[in-house]
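Laboratory data are not the source of any read-out in this text; all were calculated from the coordinates shown. It should be emphasised that the depicted structure is a prediction, and the values quoted were computed from it without experimental measurement. Cβ atoms are built from the backbone, for glycine too; each structure is taken alone.
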Structure I
Amino acid sequence: MLNTNDDSFERSLIIIKPDGVKKKIVGEIISRFEKKDLTIEKLKMIKIDRKLACKNYQEHKNKSFFNMLIEYITSGPVVVMVISGKGAIARARELMGATDSKKAKGGTIRGDFGADITANVIHGSDSAESAKREIELFFN
């Protein structure tokens, strides 16, 4: 049984983006989280519609790349999952690597599989507040 009362226990939303699904590396990505002792609590494959994409990326609404981001995330199926464990957010972000795949270290998900800053295979919550909001959006 997981101890969810521990202050270091966290949940994070992870999205394996359309390029990750297309490259057929979903199992490899999930395995990397499990090998780091993070628990997959929930998992589903969906096609994100524009409305949900806009809600998820609302903090980028006024940025120049917003429309490109929305077009990309809605371009094909994605796998969304909730992971949990001690320090899950920081640990997941370490596994994912730098947002810009060209700057991500080898051995990270983005470093090994990403193409650039947009087609970077994976999204993960960046804070406990974001995780709560994103998990509610995708697993209401």
Structure II
Amino acid sequence: MRVDFYHLQSSPLERALPQLLDRVLKSGERALVMASSEDRVDALANMLWTFNPNSWLPHGTSKDGFPEKQPVYLTDKEENPNGARFLVLTDGMSSSQLAAFDRCLDIFDGNYDESVIGARQRWTAAKAAGHKLHYWQQTETGWAEKA
């Protein structure tokens, strides 16, 4: 299983997440997005409706029903009702179910020490579990993979 760590530096999650989810959907896959609370799930879902007036990402939450039909499903629980193969971790979330997915995108904000410390702990745990790790750093022009 592959775990990609995305280090936010120049823009917030609300600008980076739609771009990453768009890539997942264009690859023909589904995504499960884990956030830290039900309120945060609602905020991210609302943001996905409004992030770009000329674009839209199909998504839903438990409040929308039909989770199995949602290409992107947002939750604050360890579940996978839409059969996603991509797990997206936000807000410092972790999952004991990494091996159930093909790929995990762990997005963390490099502007906060506790976020960086948490990402390092998740990196260490994922490495110990034998996952393939990749580290991406946000630049002014996009993402750059670092060794």
Structure III
Amino acid sequence: MKGDRILLVRRAQEPGKGYWTNPGGYIEQLESIDQTVIREVLEESGVHASVKSIVAVRDQPRSVHNVYIAFDMEYIGGEPIPDGVEVDQAGFFTLEEMKQMKVAEFTQWLIDVALKQRAEGLTADDNPVVPGNASVFFRA
């Protein structure tokens, strides 16, 4: 979020072509999940942001099992610019503006989660009790 506006991108490819969604993508091998979301936001929208916490998880079992992890992020800088490949438009929008947009249902749910957070979410554990482990841990 930037003020009262939420960053959305419009998908230029399937799945979801033509729908407005939050930026996101797949984790690369040997990439931590927090670095993935920072990279994906930057690649798809040109916006620099940092991870604050994990605020939601969606488990979608099907032929290709997907697990979505949603982050609350802090806006650092940059103006929305679509990548021109996966995304053909990007911008910060108010809830009123979104009423006229084709916003994906899952993104509508994530916006509701973001606006109605009841807790701080799961934050990175900088001192896990497993020293020397290369994993990234998040905890309440």
When distance in nm of label points 7 Å out along Cα→Cβ at positions 101 and 125 is calculated for structures I, II, III, the one with the largest value is III
Value 42, 33, 24, calculated as Cα extents along the principal axes in Å from one of I, II, III, is from structure I
